[in-house]
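Listed below are the structures to be examined.
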Structure 1
Amino acid sequence: MLRRIDSAIISAENSKLQSDLDTDYAALGDKLARQDIDIETLTKAAGEFQIAVPSWGTGTGGTRFARFPGTGEPRNIYEKLEDCAVINELSGCTDSVSPHFPWDKVDDFSELKQQADEYGIKWVSVNSNTFQDQPGQAVSYKYGSLSNTQAASRELAIQHNLDCIEYGKQLGAKSLTVWVGDGSNHPGQQHFQRAFERYLASMEKIYQGLPDDWEMHIEHKMFEPAFYSTIIQDWGSNILAAMQLGPKCKSLVDLGHHAPNTNIEMIVSRLIQFKKLGGFHFNDSKYGDDDLDSGSLHPYQQFLIFNELVDAEYRQQSEFNPAYMLDQSHNVTDPAESLINSAIEVQRSYVKALLVNREKLYGYQDDNDALMASLELKNAFNLDVSPILAMARLRKGAAIDPLSVYRSVGYRASMAEARPRDPNATGSGIV
């Protein structure tokens, strides 16, 4: 397998830390054994956990005002793939990439797939972009795409999504994620029902183009760029559309796309119950769609979400196979470092949720013992599972301390030389 970081370097760095890790792991194993929990079962689950990296997340994000490019940023999908390979080599839990079109479109997808195969990277859900006009575009998305009042704009957006499906088929992906910025910025600007009807009619044409073994994931967002009303503004509109379109259409939950203080874990439960949970875009939020590093602000909320996901696993609920992906904007950090750290934090939430004694929790719930039920969750959340995560990485040949290895090899500095920035390139926009 082709590697960006020499495995011998990772092994050498791991050897310096393994003795302390073995000690910490044994101590945690003894502690868990007193609770009749097998640490090896948890470590195996941690090793099997995977979350996809967004291709666009490997570059520096932008705001509505400006973008400040970082050094050594990837300039195309091949270079994005290189960074994704590094992230996986060090974290051991990001073996797949989610591409975004037309940003990641290439002339020869077989060549791109071959490159990914050599890195041991898979392709997952493909993402369409109808929220901005592309150079030379015949009609505009200024007033919407799939719900635009003009048929020509709708047809262009539909065809783009169908093209994305074809690109994804060549890469081996199995789902299409659709997010649109359609909506309105002034009261009276848009007829709510007619706009939603146009959206559903457009989505029906895309749905018909799905292969039999594919899913379509609808992403909702309450605002931006439409600040008064948005076509798919919350999970209610999302699941209504998904139910209307058919069994291959499910809802995608982005943690930053909800009103403040929304009970996201309950929404997850509802979507699981009605077999409409397609997947996640993990990030964190303070005010809105901030796209901050996962778990950086609300780690307990992230844990509570995984409590619902692990509960569905435990109950073996049908049609439960959500896709996990990071979706973040890195403005002041090295994107690779943030993605490594975020992937591990999501993995941490998953492992902590596995610590919950389901039968005890159900008993407390049935007895209406609110305090003990809450403590069952808090006890799991408060346990430091870092030795489990580190051991899982060690056994997979990844790094015990990923960020330390990343910095020691000087990857970003070497990329700064290999990927010189075009001085004439714009300083605004999204990578």
Structure 2
Amino acid sequence: MFRISQFMHELAQAEATGVYPAPARRTGKSPGSATQPLGPVVIWNLIRRCNLTCKHCYAFSADHDYPGELSTQQVFDVLDDLQAFNVRALILSGGEPLLRPDLFEIAARAKAMGFYIGLSTNGTLIDEPLAQRVHAAGFDYVGISLDGIGATHDKFRRLEGAFDRSLAAVRHLQKLGTKVGLRFTMTELNAFDLPNLLNLMRDEQVDKFYFSHLNYAGRGNIHRGKDAHHLATREALDLLYQTAWDDARSGGQHEYVTGNNDADGAYLLQWVRQHLPRWADDVQQRLVAWGGNASGVHVANIDNVGDVHPDTMWWHHTLGNVKARPFSEIWMDLSDPLMAGLKTRPRQVHGRCGGCQYLAICGGNTRVRAQQVTGDAWAEDPGCYLSDEEIGVAPGDARVVTTAYRGRKVIELVPSDS
């Protein structure tokens, strides 16, 4: 995740004081032991069942039960291991997590253990009584997906009236004081609605806006031929950066973040060089410290049956199962070539990514897109929207382009220099 607002607030502070602020430290203490690094943010798909069949669903969810899902006690056992491993943040997802009967029991247990807990939902099930239950459960954040206004959203979600129901959920939770965010995945079919959604965020006084680039997993991979073109992506980022900058400069506290394309960090540096060149070196240092793509490092995924993945987009690659081994053991096992490669710094990528001057910032971007399009997890990411000139590589060689889905590629897991 790329936290645009964090950088914009730092820039606003620098402009006001004449000094770029010091970075916040990311450390933590494991219960009953010495200081150790924080564990990854765990996105946990507690259930695969969903009342919708969205076009870009990475989980291929549908409205039926799936066998083998973790029991309540198994979830509690995993929570104990995550706490001991110094994991602090959980994002409870699905499918539609509100369809899991023990969701609030799980949430209560996690809150009592001191976890930050977010809820990722499509919002269509949240009427006023359910909103009160969600609020009472103490979720630190609820993300509700809106992929356009009205019929645009309904078409993505394949349910007439989905937009109205999800917007009603936002309003119910806002009224109760729960922190709410809008989640938007952009493709060429809904890019035109981004300004309208940002206006909706302002009008509804929503706290957070999450802009997701399309990643090639699940139905999102099947529909990758409708991914936004690079020019549309740049225009969207220009709008997001300016909106976040205006908010930070005026003292606003809204959050604007992006996900699934770590070229956003390099593009922000270019924005700063153009608009606030005085702080470009400071921002570059902060971006290098951020390090870009966090799959397999600072972000993890546990799916509904307990399989562990480097992130939610890697469901076609399983590292192990928490029914057989603790998450903490699976996560630190580098015998898996993909995990070994993801944890290597710098990552041994090739093509445009290997020669990119911003590799230390983006971390090689999203390896899933590279693998799904080329069959090689370490090839260039076709989702990068920066030009050869911008990234400092010689022009002339043909770029890897996103082609329509025609079946799964063979995964190449051996790093390029081995």
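For FRET efficiency 1/(1 + (r/R0)^6) of positions 180 and 324 (r between Cβ atoms, R0 = 41 Å, to 0.05), the calculated result is 0.95, so let me know which of 1, 2 that is. It traces back to 1.
Given 17 as the derived value for relative contact order in percent (Cα under 8 Å, 6 or more apart), which of the supplied structures 1, 2 does it correspond to? Display every interim value, and only then the final one.
Numbers: 1: 23; 2: 17.
Value 17 for relative contact order in percent (Cα under 8 Å, 6 or more apart) corresponds to 2 out of 1, 2.
Once mean count of other Cβ atoms within 10 Å over residues 36-43 is computed for every structure in 1, 2, the highest value turns out to be that of 2.
Where does the value -15500 come from, among 1, 2, when helix-only ellipticity at 222 nm (-39500 (n - 2.57) for each DSSP H run of 4 or more, over all residues; to 500) is the thing being computed?
Details: 1: -15500; 2: -11000.
Source structure for this number: 1.
Computing distance in nm of label points 7 Å out along Cα→Cβ at positions 100 and 348 gives 3.7 for which of 1, 2? Answer for the origin of the read-out: 2.
Once Cα Rg over 2.2 N^0.38 Å, for residues 108-187 alone is evaluated on every structure in 1, 2, the highest one turns out to be 1.
Bear in mind that the values in this text are calculations on the coordinates, not laboratory data. Bear in mind that the values here come from a model prediction, so they are computed numbers and not experimental data. Cβ atoms are built from the backbone, for glycine too; each structure is taken alone.
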